[in-house]
Structure I
Amino acid sequence: MAAILNIETSTTNCSVCLAKDGEPLVIKEQDDVNYSHSENLHVFIREVMEQAAIPLPDIDSIAVSMGPGSYTGLRIGVSTAKGLCYSLDKPLIAIPTLQVLASVYTIESGVILPLLDARRMEVYSAVYDKDHQPVRETRAEIITGESFGEWLERGKVYFTGNGAEKCKGIITHANAVFPERIEAPSASGMAWLAEKKFKTGRFENVAYFEPYYLKDFVVTGKKK
């Protein structure tokens, strides 16, 4: 029985959701290819709290999507969440970004394979079962025609996330199921995951917690 503020900024989608007892109450988000998180995140937090008519100090915890994903997006989301935890004296919950993507997918059998676009033909990937529990660790990998072959031979593989677009036309196995619409990670998908961690007291050390970047940050120059 907790009121949790969920923050998701790992991709182009800047997303904030206030949830109670694992159910989303109010959500505010904007998917912007220009990554306007620094301008929008605090505004969205204020608007969500005002719409819910719950004072910010009355929430029980702050949950943040921990990565992998955009270096800048993760840094903004995590620093905001940690700042709120410090100022409000609230515990911090971290949710793996790929689990956020998997959590909104309902299947009866097979596995869910959330993918986030990295660079070129690379993706961040993990594998989750029908209960949204991890059955293979998170990796950065190059997509080829043989990618995820061991899972495709076992049964249906449900791809999701913006990295799934790279797989279409390359992975042609009959068991590969691609979404009709590409979904971005959303704070609403964090609600029940954060509630579960809150109930079991699985909190992060606010002082030392860092995003899960998976890969080192690479600075690239602008194209001329």
Structure II
Amino acid sequence: MATILCIETATTNCSVALSVNGSVIALQEDNPQNKEGKKFSHAEKLHTYIGNVLDKASISKNEIDAIAVSKGPGSYTGLRIGVSAAKGLCYSLDVPLIAVSTLQSLAMQVNDNSTIVTMLDARRMEVYSAIFSSNKELLRETEAQIIDENSFETYLSLGNVTFIGDGVAKFKEICNHPNAIYRQDSLPSAKEMAQLAETKHKKNDTVDVAYFEPYYLKDFIAN
């Protein structure tokens, strides 16, 4: 039974969860759904949130078995802050680092029989996207993709497709396919990282703390 601290900072949602055996026992996040002009506050809030979830669960840092961090893609600034914090904790506590796909954990928020397209904003008409089955199996690898009205037509022609993430709004404007389901206000959360992190921990699927870098996918663009 593993106690894992999960850190999600790939978007404007600064999110921290503590899980035991894959179940979340404490969560704190600043999920800015529908808040216009929301700015990144991770540098100010992340370490406070980490302390708060540990206090809420009455667990000390020394009881943590691993640190899980959202590896991207996403905001350069957000990912850098999250990974730096995760590495620092791994070094100080001498515990392993687990890297969790941001888009896969976002897909975990969908619980129906549709195909899932996770989609994060990458500015203009570009998104970071990946495609999953209803069982969360990867159907198409992550891409930095310029979208148009015909994007994802193959999947839409076969049945319902749920588009989820902060990149969905721009696609909704150009696609009116009857099989498209839009969840444009959803952001990645540390809550959905727990199950994925637990599975990786059981398999000893960890990354090298010294050499791990976030999956930026694109060159740096100031947030």
Structure III
Amino acid sequence: MALILNIETATTNCSVAISNNGKTIVLKEDNSKNYSHAESLHVFIESVLKEAKVDAKSLDAVAISKGPGSYTGLRIGVSAAKGLCFALDKPLIAVPTLLSLAQQVNASEGVIVSMLDARRMEVYSAIYDANYNEVRKTEAQVLDENAFEDYLNKGKVYFIGSGVEKTKTLIKHPNAIFIDDKFPSASQMGGISDAKYKKSDTEDVAYFEPYYLKDFVVMKPKSK
């Protein structure tokens, strides 16, 4: 069984969890609009270790939410994770932020659009099926009323994440289901990080960098 420390700092939610064999056993998080990561992250790490009665040296790995997301948040989280890996001589596991976010949706059909707010009408998004398999890779895009139309015309589309608020002002399709007030959390990272650990799917601690994804693609309206 693998004990993994999972760290999520890609958005306003500063979140830390310990998972045992893929199951979250302790979680500490705070979704502050002021980005509390610099002040809270190391406190949260110490707190979950203490609550789980786990010595840091007993961890099997450290997992970090790799992005996309906030530049500052990602830098803080990755720096902390790498520091722990160096100090404890543990492997580093990178978890796609949008994949762990999508796992907050329990759907039996359709697709899940996992999305984070960027600037103006821009979002970072990825699309997954009901089993969390990637249907469309992560992209940065500018939204319009025709965004995701091909998927909406085929069936239910679940939108989740901080990009939902502005998406629902544009998309009025009957197959669109908007899940409000959800952010990436370390509580969903355990299953993904555990599976990666078992496959030895780890990162080079010295050279690993967050996935910032800065380029945006304009979604052109379809001709009527």
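Derivation of every value follows stated rules applied to the coordinates shown; laboratory data play no part. From a predicted model like this one, the values you see are computed outputs, not experimental measurements. Cβ atoms are built from the backbone, for glycine too; each structure is taken alone.
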Could you tell me which structure in I, II, III was used to calculate distance in nm of label points 7 Å out along Cα→Cβ at positions 160 and 208 as 4.5? II
Entry that produces 3.3 once distance in nm of label points 7 Å out along Cα→Cβ at positions 176 and 200 is calculated, selected from I, II, III: I
